[in-house]
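No value in this document is a laboratory result; all are computed from the given coordinates. The structure displayed is predicted, hence computed values, not measured ones. Cβ atoms are built from the backbone, for glycine too; each structure is taken alone.
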Structure 1
Amino acid sequence: MNEENKICHLSMIQQIITRMGSNSFSLKGWSVGIMIAIYAFAGEDAHKAVVVTLIPLIVFWILDSYYLMLERKFRILYNNVRIKSEDEIDYDMNFDNIKISMLDIKKYGLINALLSKTILPFYLVCIVTTLVIYFINF
């Protein structure tokens, strides 16, 4: 049984999922880099730079969560294509057409991604570290 179309479609989806993961990793690197750069340039006025550090951290947190949300949706698409027969493969990349139960719908939202166990601890540590550095004199 030749399933060339299915394999090609799954490969396309997998490449997108991989790209979402790479974007998330890059955002975490940028977050730490920006924090360190602001710490280095703030010097004696570190307490004034807290907003300058927190704004990019929060923006990167939301963007990172957005990529995780998209990654989760493409995983649903991947699973949907995986169970299709070869003659049903249409190379559709729209995950919005996939039916999921109401119990699972929250799992794929932005709020759930913001609070995920892979994203929340990282950004909370960055924010707490920022607050500690700026408000506690060493």
Structure 2
Amino acid sequence: MIRVSDNIVLQDWEISERFSRASGPGGQNVNKVATAVELRFEAARSPALSRAVKARLRRIAGRRWTREGAIVIRVEETRSQARNREIARERLVEMIRLALVVPRRRIATRPGAGARRRRLEAKARRGKLKALRGRVRREEE
């Protein structure tokens, strides 16, 4: 079980882990010990998450969200399998906590009078500057 918040707990059946050999540093150890972890969370089937949270979680997960509705997190940062497992679980919990936050609705506002005036003045200045860029004509004497 993984506790995300006071009222959200992920059950063991929702999470599966696979271990494989990691790339990168580790010397001879890297060829014989499966330290990389691939954590799979069945997000779409999870009874702990509401529909809205699942929708936000899908957007946050991005490419890590599979067609089956699972989130796959792969970690191979350290040489320790246990530490990689912890990191993967922490990332999953962080992702879910981000999805729990309901974004505030933006209230559309119109630009103020000062902002409109400044914008028009800037456009006029820019237009005058560009008008001076024409071909230089010689004045005949």
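Data table
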| quantity | calculated |
| --- | --- |
| With relative contact order in percent (Cα under 8 Å, 6 or more apart) derived as 36, matching label from 1, 2 | 1 |
| Answer label among 1, 2 for the case where mean count of other Cβ atoms within 10 Å over residues 64-71, calculated from the coordinates, equals 20.8 | 1 |
| Origin of the derived value -12000 (helix-only ellipticity at 222 nm (-39500 (n - 2.57) for each DSSP H run of 4 or more, over all residues; to 500); candidates 1, 2) | 2 |
| Test item: distance in nm of label points 7 Å out along Cα→Cβ at positions 8 and 104 calculated as 2.1, pick one of 1, 2 | 2 |
| Distance in nm of label points 7 Å out along Cα→Cβ at positions 32 and 56 - structure with the largest value, from 1, 2 | 2 |
| Winner on distance in nm of label points 7 Å out along Cα→Cβ at positions 16 and 112 once structures 1, 2 are ranked, highest first | 2 |
| Origin of the derived value 0.95 (FRET efficiency 1/(1 + (r/R0)^6) of positions 48 and 72 (r between Cβ atoms, R0 = 30 Å, to 0.05); candidates 1, 2) | 2 |
| For Cα extents along the principal axes in Å computed as 91, 45, 25, the structure of 1, 2 it came from | 2 |
